[in-house]
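Take a look at these structures.
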Structure I
Amino acid sequence: MTAFSLKGRLVVISSLLLALILSILPLPGLVAPFRPDWLLVIMLYWVLALPHRANVGTAWVVGLLLDLLLGSILGVHALALVIPVYLAASQFQRLRNYSVWQQAFIIGALALLNKLIIFWASYIDRDIQLDYHYFWSIISSMVIWPWVFLLLRKCRRQFALV
């Protein structure tokens with residue numbers, strides 16, 4: 001394994017670990033519904049920017065880690081992360097050509113799909129009701145996408161990841 005390959009893996013892994021930490025960070029009750037889907041947003045960036053380093057398998061592994069950290073049914077967040085990542089990975093060349101603001105709307109659609117899969121699995125496990133607060137994180141994920149995109153792109157260029 002070359003130093004370049006190791007450096008690239010460390011950058012991707014450290015950003016995904018940061019996303020896991022941000023996903024479980026406790027927030028006050030009023031702000032908690034607005035928590036962006038950090039893991040989904042950062043995973044989608046790496047799938048669009050470096051599809052050979054981050055792919056559906058990576059999404060499955062970090063989704064299982066999120067399930068373990070949240071104490072949810074094993075595989076729920078993994079499945080909810082894999083499906084949007086697969087859709088983005090299958091169209092990554094097309095999605096790269098959109099502006100950051102257009103990409104934000106696509107991120108919103110993929111975040112909606114993620115939330116619906118998680119709700120569906122939770123509804124099957126225990127009878128829960130859908131509340132409108134559940135979808136606030138989709139809007140916040142769309143809003144943070146340009147900043148996450150610019151920050152991770154700067155990081156990718158600084159470390160010369162290709």
Structure II
Amino acid sequence: MQVEDRVRELVEEKIADRSDLFIVRIKMQTNGVLEILLDGDEGIAIEDCAKVSRHVGFHLEEENVIDKAYRLEVSSPGIDTPLLLTRQYVKNINREVRIKAEDGSKREGKLIAATDTVITIEEKVKEKGKKAVVQQAEIPVEQIKETKVLISFK
């Protein structure tokens with residue numbers, strides 16, 4: 001069994017009674033860092049990360065799952081971490097996002113809907129010599145390389 005698979009089982013076991021929490025990513029990095037990114041529909045508390053860390057760390061040591069030195073990091077995705085899951089898109093509806101497409105193009109707008117297959121944004125489109133108009137654009141998920149939430153300091 002892969003390390004990530006066992007860690008996923010342990011995390012799911014710990015958050016099973018919390019339907020608002022979910023796993024974003026679990027990755028054993030080449031530098032020995034075992035990264036667990038968790039999120040929640042209303043955010044996640046540091047206490048939740050600490051509980052998961054203790055649970056996973058205890059079981060990994062007891063079961064001797066990792067045979068080399070490692071560092072366990074349990075956190076929420078940072079402000080600059082791209083959205084990866086439909087659930088993250090839904091959580092960020094009505095926020096401004098920047099989308100990089102697989103073809104290299106970029107778009108910005110307000111996220112207004114998200115499904116497993118398509119996201120919808122409202123973007124300002126300005127044609128030469130005309131006033132900018134707001135229009136909706138549906139973007140298929142398979143065409144998205146990266147989506148980041150834009151932070152406003154207004």
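Readers should treat all values here as calculations from the given coordinates under stated rules, not as data from a laboratory. Fair warning: this is a prediction, and the values are worked out from it, not measured in the lab.
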When you work out Kirkwood radius over Cα pairs in Å for each of the structures I, II, which one comes out largest?
II
helix-only ellipticity at 222 nm (-39500 (n - 2.57) for each DSSP H run of 4 or more, over all residues; to 500) was computed and gave -7500; which structure, I, II, did it come from?
II
Have a look at I, II and say which one yields 25, 11, 9 for semi-axes √(5λ) of the Cα gyration tensor in Å, for residues 62-117 alone, as calculated.
I
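Taking 18 as the value of relative contact order in percent (Cα under 8 Å, 6 or more apart) derived from one of the structures shown (I, II), identify that structure.
Values: I: 27; II: 18.
Source structure: II.
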